[in-house]
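Chemist: Each in structure tokens, the structures are laid out below.
Read-outs throughout are calculated quantities, based only on the coordinates presented, and are distinct from any laboratory measurement. Keep in mind that this is a model prediction, so the values were computed, not measured. Cβ atoms are built from the backbone, for glycine too; each structure is taken alone.
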Structure 1
Amino acid sequence: MPFAAFEWMLALRYLRARRQEGFISVIAVFSLLGIMLGVATLIIVMSVMNGFRAELLGRILGLNGHIMIQSERYATMNDYDRVVSIVAGLPHVKQANPMIEGQVMVTANGGATGAMVRGLRQADLARETSIAKGMREGSLQDFEGDDAVVIGHRMARKLGLNLGDKVTLISPQSTATPFGSVPRSRAYTIVGIFDVGMFEYDSGFVFMPFEAAQIYFRLGDQAHAVEVRLDNPDVARRVGTELIQKLGRDYRFYDWQQANQHFFNALQVERNVMFLILTLIIIVAAFNIISSMIMLVKDKGRDIAILRTMGASRGAIMRVFVLAGASVGVIGTALGFALGLAFSLNIEGIRQVIQKLIGTDLFAAEIYFLSRLPAKVESAEVVAVVIMGLLLSFLATLYPSWRAARLDPVEALRYE
């Protein structure tokens, strides 16, 4: 049944409280602010959590393959070219390349830091979009020979290194000498410095030409694994199963979901908990609507009785108070939607302004792994938050409105 004009008029009139009704109006204002802040905060937090997941997933998959194939029996494989040729012909496979990986200590200018060395062919590293796009200095065209390396800019800054400088890599694998076993070390020339925007990689990874890595780790003509990239990361498990069927039981695989399972599970749990906690803000604001509407019904008892004696139906009285209470929720939800969306879309700029004002780094890359505050607005989630705000606001008006409709005119006028 459509709302009559007088119902809208009365609902809006009741929202504009007179002097003696000022306290009720104050509660309604706080209810509106509570819903606005709850909806806005929920949209902002969900957007930031989505941004974190998308950024971390993009950067992790940008530097790591979707599937890693290794030998089941040995630490290395000598038929990696055959494996690459078989894998490259399967559906969804964009790229397959052999890889060497090992831990080292990097020393230069009296400083030292731990790092992971990754040996790749020049063409394969050039297809690593995160590295290719993140080159700050140098060029991947120089990534060849037996003494070239590419390092992250945070490692370069920590050790005081520049393009063309020498850096010494010390391997835990020892070399036998007449004086006993000593750690293996060798100096390399820095031909490139990259910045992928993720602290872990910018400070702890060193890329080396594939053949140079074979020499350094004394692998001969072997590789540690074959790295596979897909056109869709979500099909990694299915493609991995097909790979093993083609290659046989002498090989095993693990995909990016297995390698980062605990990390992304923790993010999902944190996201769900934050959603529940912030939803409580909206629920509390909805209870404020209930309290303010109950007080309004009690205060307007005489008005309700007069309207009933003049012919207003119980349904009309109920609709008046539903409109009055729902208006608070609708306006609060709309303002929260606008505030949350504006904040989410400009969150990095807002962070920079706040940092300049207070002089403190609010998003240290050493702690949060990313160099910027990400936010990704998911339309479905925003719609769900708005619907939840409107629904809770509407439900909060039902009981007070029902009380108003059930009010006995005779009893209300007798006690006035």
Structure 2
Amino acid sequence: MATFSYRARDNSGQLFTGVLEGDSREAIIERLREMKYFIISIEQKKKSLQSTEIRLFKSIKIRDLAIFYRQFATMVSAGLTLVSCLEILSKQTENKLLAEKIEDIKKSVERGSTLADAFASHPETFSKLYINMIKAGEIGGVLDDILNRMATLMEKEYELRQKIKSAMTYPMFIFGAAFVMGVFVLIFILPQFVGVFQQFGGELPYLTKMLVWFTVVFNRYWYIFFAFLALIVIAFIAYQRTKQGHKNIDRLKLKIPIFGNLFLKTSINRFTRTLGTLIRSGVPIIQSLRVSAESIGNDILAEAVMNAADRIKEGQSISTPLEESRVFPPMVTQMILVGEESGELETMLLNVSQFYDQEVERAVEQLTSVIEPILMVVVAGVVGVMVIAMYLPIFSMVNLVQ
């Protein structure tokens, strides 16, 4: 992604300068036009070696953003000016990359840019969701309230990701440990037994033959095994990056036993909380739906939400196309319908979000309780088969001696 510096004027003729990152010059022009700027000049900036190193070895985590939004909201609520808030935050933020972006936002605000436009100059860090909320807060004169909602939303998102991470950590650790143990046994333990088996003479049991064959092949062609494994991972990543591939994988995620239920509840939780917060912040409903669709994290559900946004233009309700998609549970669509009819849509959405907060916690607990015995059985089964294969020839030899 390239960096471009621009000079432009707004409808009143005021001059603005700033920096935007995008895939091409055309993408920057389109973004500036969306911001209703009249473009004077656009120049691509060359990245210095130092900035490249910072981006290679540093990243902005969601926890860093959650802390930033909360501190920013607190300072604005206390009556500090935007420039003062951004000046303080740029100095006290621990993440150096985020501090650089805050400093750049402060300079843009000092030059007369709106806060939303200053945030929009860093789309790789600040999503459309938060930029739209800031814009609504500036227009409505309730920026301090909007920033508090943004901080709460980001903290909820951080908590949700931590729950999912905690649910996935144990299974991934077990799979990793089992893989390392299997490779260790194949390289250092089984070759010793292969030499002993070859001295036995006679016919080895079929299970032992299979184990001996696999051990010999793995130790002789181990590099092919790991190359094939790397090829599978690369092919999966390449397929996931395609539009259709990403959609198919997201559809598969919702159907995976045990995990699918967690993925669905997580996506619905994120969607209802985001949409409810945007509507309550004063963002127009169609724009709120489109931004919410981008934040869901699942293409199947996002497609249903985008379809709902298109159908609203035709005069339909939100709940009808969501119900017809058959991906949202009936409880969710019914609650949205009640919210639309009562005029309390944002309240209903946030209530659904709170309900799914609890549902995600239950799903995480159930996943942990179910996955542990399953993993133990699988690992014990693999180890048991290997042990039986190694000792079958010994038992056969003992029977022959008797």
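Chemist: Using the calculated result 0.90 for FRET efficiency 1/(1 + (r/R0)^6) of positions 127 and 359 (r between Cβ atoms, R0 = 35 Å, to 0.05), pick out the matching structure from 1, 2.
Modeler: 2
Chemist: Consider the structures 1, 2: one of them gives 1.7 for distance in nm of label points 7 Å out along Cα→Cβ at positions 119 and 207 as calculated from the coordinates. Say which.
Modeler: Computed on structure 1.
Chemist: For percent of Cα pairs over 19 Å apart, for residues 63-134 alone, find whichever of 1, 2 sits highest and give me its label.
Modeler: If we compare percent of Cα pairs over 19 Å apart, for residues 63-134 alone over 1, 2, the biggest value is for 1.
Chemist: If relative contact order in percent (Cα under 8 Å, 6 or more apart) is computed to be 13, which of 1, 2 is the source?
Modeler: 2
Chemist: Follow-up. Here distance in nm of label points 7 Å out along Cα→Cβ at positions 143 and 239 was calculated and came to 2.0; which of the structures 1, 2 was it taken from?
Modeler: Here the read-out was taken from 1.
Chemist: Thinking of 1, 2, which structure, once Kirkwood radius over Cα pairs in Å, for residues 39-230 alone is computed, gives back 21.7?
Modeler: Going through each structure in turn, the value belongs to 2.
Chemist: From 1, 2, which structure was distance in nm of label points 7 Å out along Cα→Cβ at positions 111 and 263 = 2.4 calculated on?
Modeler: 1
Chemist: Given that helix-only ellipticity at 222 nm (-39500 (n - 2.57) for each DSSP H run of 4 or more, over all residues; to 500), derived from a single structure, equals -25500, which label among 1, 2 identifies that structure?
Modeler: Answer for the origin of the read-out: 2.
Chemist: Could you figure out which one of 1, 2 the value 66, 24, 15 for semi-axes √(5λ) of the Cα gyration tensor in Å was computed from?
Modeler: The read-out comes from structure 1.
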